[in-house]
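Some structures are shown below for you to check.
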Structure P
C-alpha cells in the first residue's frame, strides 16, 4: 500500500542499529533495493538500468575505452532482447555488461569497485527524493552474489556521511531555477537570437553560449552535458539557471523511462525561508590546495569541488608546493603521500614547522590504508587521511568535517 515515508530517516535508523538486510522502495513501476551490512551501505540497485547511464558512469571516471566498448558487446550476452525504442534494458543489465567489460579487460577489479560505488551513490540520490510509495524490509538478505563474489563486503559506505552529503546537495539543487526538477531534463535554445540578450546574472560569454547552443541541439540532458563540459551536473544546472529564468533556455522533459524517476523534491516552507535568508549572506569560498603528482587525481578533485563553496588550486610538483602554499594560505590541504623527490610526510612536517599552518587541516591521501604509517603521519602533523579511489561524497564529507 502506498504511504508517505522518508528514505533518509529509515536508512539512518537501520544504520544506527547496525542492521544487515535490504530496504526495498517501490514507486509506481520503479524499485530500489538498498543493501546494508552491519549498518554500512553495501550496494543499491535501481530497476531502471540504461546503456547511456552506464556510459555516463564510465565517462565520468575518464574510462573512455570501456564506454566505447559497450557498443561492441554481443546482444546475446545480455540473455534477453534490448528494447531499443526507449533504451530500456533488463533489470540485471549492469551485471551482464560490467562482467563483459571485466572479462574483456576494459575494467580491472579496482575500477569495478569504483563503478559499483558510483552506481550506489547515484541510485541513493534518486531514492532519497522519494516522498511516498511502498517500503519493505528484507532482514538478513545478502547483497547480489555477482557483486559479493567479486568484492565481498569491501564496499562499506557510511550512511550518515552519504545521506548528509546528498541532503546538502539537494539544498544546492534548490538554489537552481524552480523550473528545473530533474538532472534528466534537456535544455535547449528556442530562438538563437536570444543569445545576445543575456541576463545580468549570466556568467557565459556570447561565444560560450553559441558553442553551448550547438551542443544542446543533440537533445542532451544536464547529466549528459556535464560529461561534455567536464563539470558536475549540478554545477551545469546552476550556471544555466539564470538563462532558464530569463526564458532564453527552455527545458524538455526527461526521455522515457527516466521520466518515471522521482523529481527533485520542493523545499519545505522552513527550508524556503532559510534559503531566502541565505541569499543576503555572502558565501565564503574555502581555499583548498591539492598536491598530487597524478594529473588524473587532481582533475577529479577539482571536478568534485567545482562549485561556489571552494576555490581549488591543484599542484603536481611537490617541490614547488611549499612556496605556492605559503603564498595562498589555504583553509585546507590535501596531500598525497607517495610523490617523487619529496613525500607527503616530509612536506607535511615542513608546513607544520611554520606557525602559519599550525592549525590548518592537512589531510593525507593514499591509494591504500596499509601504506599509511599512522605514527609517522601523526608526528608529521597530519590531521586526517583518506584513500583513493574516492567518491565525491567521501571527499566532501572529510572536507566538511575539518572546515565546519
Structure Q
C-alpha cells in the first residue's frame, strides 16, 4: 500500500514532468505513442520504488532517466531483432552518448536552440495534417497538458468515450504515417498554426479553470501554455494570431492571485481586488495585443478575445468596465468564430450593459443547444440573471442544477453558496 503523501507527490510530479518526459523520449524513439508508453513505464517504476526509497531530490530527472533507459532498451531490442548488431550498435553508442547527459543540461541546451524545444516539436507533431482537427487537439492535450480523457472531454463538451477513441486512433495514425518528430518548415507551420493555437489555449483554460478536482486553478498548466505561446511567438513573429493568443493568456494570467481567497475559494471577476492583478503581465499582454493589431490581426478570434480581456484590464474598478465596448467586441467575435459558448458569454455582457431581461432572452434561446446540455455555465448564468430580476426561487434551482453538473469541488461550493443565498432572500 503506497502512503498517501507519497502517492500525492508522485501525482504532482507526474502532472508537472510528464509532458517533458514524453517529448524528450519521443525525440529518441520517433513515435509519440511509444514515447507515452515508455513514460508510463517510468511512472510505474516510481510507484514501485519511491514508497520504499523515498521521493528523490530531483524527481523529474529520475523519471526522465528511467524513461530514457527504457527507450534505449527498446531500441536495442529492435536492433537485435533486425540482426544488425554491429551497425546499429555503433548507432546506439552514438545515440546513448547524446541522450544520457544530465536532464537539466539537455533541457537548457534545447531551450537555447531557436526551434530546439522538445515540447514544441511534440505539439507540431501531434498537430500533423494527417489527423483531424479534433484528434490533433485531443492528442496534444493528452501528451502536452497531461490531461485525462475526462478532462479533455469536458473541454470539448464531448462524451469521454469519444475522446478516448480519438486519442488511440490518433496515435495509431501518426505511427502508420511515419510522421517525423520535428518542427516543420515555415510553409507547413502556417498550415498547422490554427490547431496549435487551439491546443495551447485549451491547455491554458484547463489551468485557469480546472474542470475537475479540489482546486479552482492548476497554475502549472497556465504557465506551460504561456511558455509554449511565448516560444511560438518567437518562432513565428509575423503571425498576428500568435501574438493575439499570447496577449489573451498574459492578461488572463494577470488575475491569478486575485481569483482565490486565502482559503482557496473562487473569487469572481467583478469581486476581485484589482490591486492584486499582476501589472507586468498586463503590460506584456497589452504589448502583445498591439503587435497583433499592427500586423493587421485586429479581427482575428484570439486578438478579439484579448481585446475583450484588455477592457477589463484597463478598468481600475469593476464599475468602470466599458460593457458596451465588450458587447461590440463579442458581436465581432460571433461573426468570425460563432459558437453557443461565445453567444452565452455575449449574453453575460449584454446583461451588464443593457440589463438582465435582454440577456435572459438570449440565454433561454440557448437552452436547446445540444453542446450546452451538460455545460454548467449555462444554468449558472441563467441563475445569475434570474437573481438580478428578483426571481430568487428559480435562481436557486438553476444554481443547484449548475452545482450538480460541475466536477470541480471549489466551483460546486461556490454555486451551492449562491443557491443558499437565494433561499435567504426569498
Of the structures labelled P, Q, which one yields -24000 when helix-only ellipticity at 222 nm (-39500 (n - 2.57) for each DSSP H run of 4 or more, over all residues; to 500) is computed from its coordinates?
Q
Of the structures labelled P, Q, which one yields 6.4 when distance in nm of label points 7 Å out along Cα→Cβ at positions 17 and 193 is computed from its coordinates?
P
Value 14 of relative contact order in percent (Cα under 8 Å, 6 or more apart) was derived from the coordinates of, among P, Q, structure P
Computed 1.3 for distance in nm of label points 7 Å out along Cα→Cβ at positions 9 and 25 - originating structure among P, Q:
P
Taking mean count of other Cβ atoms within 10 Å over residues 121-128 for each of P, Q, the highest value is that of structure Q
If distance in nm of label points 7 Å out along Cα→Cβ at positions 57 and 169 is computed to be 4.9, which of P, Q is the source?
Q
Identify which of structures P, Q gives the largest calculated value of mean count of other Cβ atoms within 10 Å over residues 353-360.
Q
Comparing distance in nm of label points 7 Å out along Cα→Cβ at positions 73 and 393 across P, Q, which structure shows the greatest value?
Q
Work out which structure the value 42, 25, 20 belongs to, where semi-axes √(5λ) of the Cα gyration tensor in Å was derived from one of P, Q.
Q
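Coordinate-derived values only; no laboratory data. Every value quoted in this text rests on a predicted model; they were computed, and no experiment measured them. Cβ atoms are built from the backbone, for glycine too; each structure is taken alone.
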